[in-house]
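Take a look at the structures listed below.
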Structure I
Amino acid sequence: MVSAQDQIGLIMQLRRRGIRTTRVLRAIERVPRDLFVDQAFVDHAYQDIALPIECGQTISQPFVVAYMTEKLDLDDRHKVLEIGTGSGYQAAVLSHLCRRLYTIERWRELQKAAERRFAKLGITNITTIIGDGWLGWPPQAPFDRIIVTAAAADPPRALLDQLKVGGRMIIPLGESRDSQSLVQIDKTEEGLVETALLPVRFVPLVHGRVKRP
């Protein structure tokens, strides 16, 4: 049985692990993680662990969601692109911190389920699409921030092109799940500046889209 105390306990865990940005913690507090997990795992919704969801994907552990969100350094003027909607949990958190969020998912089942959750929570500043995350969302570019929730060997060129000068991308990079690192990429007038952040384990960023009725 999930209670308000579970959410408070999660926020305390995140503080202990170093998440300090008040706006980020408040955004996480406003999003009920139990709404985004499979019912079979709802009792674990507020533990700081990743959990399986449909289509062989995962919902990231809350610390990783909070950490990536904090590193994006968002404000309420930013237009953000998310690659990998998944359950919609990361997008829901980001929606409380930015002006507009565009999120791309390969799996129609996941996209539709996420849209239902956004509607239930009254979130209106998220737009979803089924597509190939490697290609980004050219009609809506450029973006102030880009967050990628699946790992690639190298940053997709199309995403870098769609990032504004002065913008930032957070992306897991690595050839395998055992050698991934979360990387911050800042786009400056002089070029790209990469900063390795911490080891992570994400599902792979797959090229192409999944067709479903």
Structure II
Amino acid sequence: MTKDLAAPSTPLIADACLRLGEPLRVAPAGIVPVVAGSRVAGRVLPVRHYGSVDVFLEALMDARPGDVLVIDNAGRRDEACIGDLAVLEARAAGVVGVVLWGLHRDTPDLIEIGLPVFSYGRHAPGPVRLDERDPDALATARFGDHRVTTADLVFGDDDGVVFVAADRADAVLEAAGALFRTEREQARLIRAGRTLRTQTRFDEYLVRRAEDPSFTFRRHLRRIGGAIEE
């Protein structure tokens, strides 16, 4: 995974998906890094958890350097399904991060290991169940409302986690980069005393909206080349 691939923030990637008409696939709110400031980007290595760590070990048999282990634990809040040993093993397999729809434990050890881990939070007890495993446990993972596979990339930072189809990633990242440059220039101008209302010709927008109530601020921004909401 190249350094450039990890560069855009998740808000920019989400906005770029909207700009391009791509499906907006984001993890549920509350999935955040164990260590603030952590970022991750890579190919999804999906796995579904059923109560035993063996499914993780099996998934890692197919790991490629730069993959991100994406774990479907159905968003459970009654158990932590990964800890220090699973994360160490993921790192040994060349995985660059773990994104978990659920809870983790062994927090001090995960901080020391340093591999980016994203989850709902920490919880002391591990699983006490052992459910029947689905045949596609290593082929797909659910993450909130979304289904992900190895045909997807995952991006994570302090604002959350976004999934993008790998075959659309170049276009999405290019659009995210363009939005970044526009927004940074707008921020520079605000600091220099030129308000955002002036930059976006907001008075002009209000006149146009009064004439046509269906005219949105988003359409106005696209017309003038501005950016603030996708």
Structure III
Amino acid sequence: MTGRVAFFDVDETLISAKSMWDFWTHWARTAADPPARCDLAEVLPDVSRQSREDANRAYYRLFAGVAAARLEEAGRSWYAGYRARPDAAVAATLTELRRHQRNGDRVALVSGSFPACLTPLAEDLGADLVLCTRQITDQDGLLTGEVLRPVIGEAKVAAVATALADWSVDPASCFAYGDHSSDLPMLRVVGHPVAVGADPVLVEHARRPGWRLLPALVGPLDTV
């Protein structure tokens, strides 16, 4: 194991979908009782007017009263179907993740998504750590609808900083991958930032020395 860590944003950086949105479609069709509307824009009509953090919190309130164990089971069911898609991964980023693993680097997934979606992905890919939004449960194991903190923007920086401190790793030796301008704070923390896709803010930064830019072409989520 080297003294380096590669931090990967997940949605549209490592996988091609927005996991929370894709999971909702699965949940609405198969697990919700009674079945919910599959179009999340209908369920959360004002989400486009909210900050990313507020929209994140609004999403998790949809699961208030659901047993945490039931959501975890639904997440594994969703992932089993999702990973079979021929367009499940962002090919170049997945290749980078495998390269880091071959080189002995630690791999951490950093996302505003939640363990129900991210745990099966992390297990499948052999990630060492998942830094994500954590839902709050009550004493009966039911989700309250609230979260500890959406892991978005500066919260990603805090999560990454904690991981670096826990592992006693120099940020200058580490890597981070992200596809959206909200990932910029995380990318700036490390010595080797990598922009993925065509976000204009990140593309502009990728022109600077020390930055790289990867295409967002999709492919299968192979584990080899």
**Message:** If Cα extents along the principal axes in Å is calculated from each of I, II, III, which structure is the one that comes out at 63, 34, 31?
**Reply:** II
**Asked** Ranked by percent of Cα pairs over 16 Å apart, for residues 103-150 alone, which of I, II, III sits at the highest value?
**Response** II
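Read-outs: derived from the displayed coordinates by stated rules, not from any lab. Please read these numbers as outputs of a predicted model, since none were measured by experiment.
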